[in-house]
Structure P
Amino acid sequence: MRLSPKILASWRLGGFLLLCILALSSCRQDMHNQPRYKPLAQSDFFGDDRSARPLVEDTVARGDLRDDEALYTGKLNGEPVTTFPVGITQELLDRGEQRFNIYCTPCHDHLATGMGMVVRRGFKRPPSFHIDRLRNAPPGYFFDVITNGFGAMQGYAEQVPVKDRWAIIAYIRALQLSQHASPADMPEAERKKLE
């Protein structure tokens, strides 16, 4: 079947118009194509000539409300907390062991005696966690040291999230107990097996 030239011409015109409509509908000005500034670059748009805008006062980013002082600072009324602000579970201890092995063992070693690999290579030795002063220190003290550093130790606030810091401290307490446990600390059934 052969089409007449009139029909072919109308189809070509219809195809051309459809192509024009599609091309024009794809031309739009979106957010990806707008004036923008490089961070900290000068800007004539704002009165203070800064492109970076200051944070709005008295606002908190979603997920950053730190209303639990004990959890986020390790202190209550300026004093180190003496109890954990998180529940101690097996999962928390496992996480603490994992984080301790990553961040702490290079200096403190796996038993927390202060003879890690970098110490054996000449770095200043940290105190053992098994000395009386640190065995009797409240958990809030350890949180403060992990967060802000102490002596030659740098602060780990940027590397270790808050809940992981508490997990590490729980694991440190488990290490301290493992090295200084007495038979009286054992369950009675286990004590009888040793006798």
Structure Q
Amino acid sequence: MIPRPLHNINTHNQAQIPQIPCRTETFYNSFFPYCIKEWNKLDRKVKESVSYDQFRTSILKTIRPIQNSIFDVCDNEGIKLLTRLRLGLSHLHKHKFNHGFLDTISPMCSCNIEEETVTHYFLRCPNFTQQRIYLMNELNKIDPNLLLVNENLLLLTLLYGNTQFNDDLNSRILLLTIEFIHSSKRFDEPLFQ
């Protein structure tokens, strides 16, 4: 049953559940205090759902990410690596460092210029200059304006496609991105050492 606030109290906070007093950090991060914090963060409309099905539908809309298209690209290994890059769960040192991998003591790239982020990997790392030149030349053939945008927009286009393009062009862009990933051989080693 969904907890219901008392509706005879006329306040804007009526769907809030009072937080349990916590003396220790361990208890503060345990099940009930955590659930109360998360419940109190929910949108009021979600909390006021009249049925379990309505609540479930509403909550799934808030927690499920919008699925990113792969534009009918059929390279399973390439899509797996692309998804890892999209989620920040790849072989890149920055990702592994952020997630506490024991084999990664620093987020720095092997080129020692800067942290090995997705932006660094695709757009700056001198280890992949030849692959990048090919990628940029091919992107230029698709649309010369692609190379005139800022780094963030270019990176988003490489990872997700571009809403201004049709599915065919986006498919070509993702295939070029995956070709870059494969030709770099950066992800040929197992993720876990």
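Work out which structure the value 1.96 belongs to, where Cα Rg over 2.2 N^0.38 Å was derived from one of P, Q. Each step should come with its number before you reach the end.
On the way: P: 1.96; Q: 1.40.
The correct label is P.
Using the calculated result 0.8 for distance in nm of label points 7 Å out along Cα→Cβ at positions 123 and 139, pick out the matching structure from P, Q. Write out the running numbers ahead of the final one.
Numbers: P: 2.7; Q: 0.8.
The structure behind it is Q.
Tell me which of P, Q gives 1.07 when you compute Rg/Rh (Cα atoms, Kirkwood Rh), for residues 59-106 alone.
Details: P: 1.07; Q: 1.10.
The structure behind it is P.
For which of the structures P, Q does the calculation of mean count of other Cβ atoms within 10 Å over residues 91-98 return 16.4? Each step should come with its number before you reach the end.
Working: P: 16.4; Q: 20.0.
The read-out was computed on structure P.
Taken together, the values in this text are just the output of simple stated rules run on the coordinates, not laboratory data. Because the structure is predicted, anything quoted here is derived from the model rather than measured. Cβ atoms are built from the backbone, for glycine too; each structure is taken alone.
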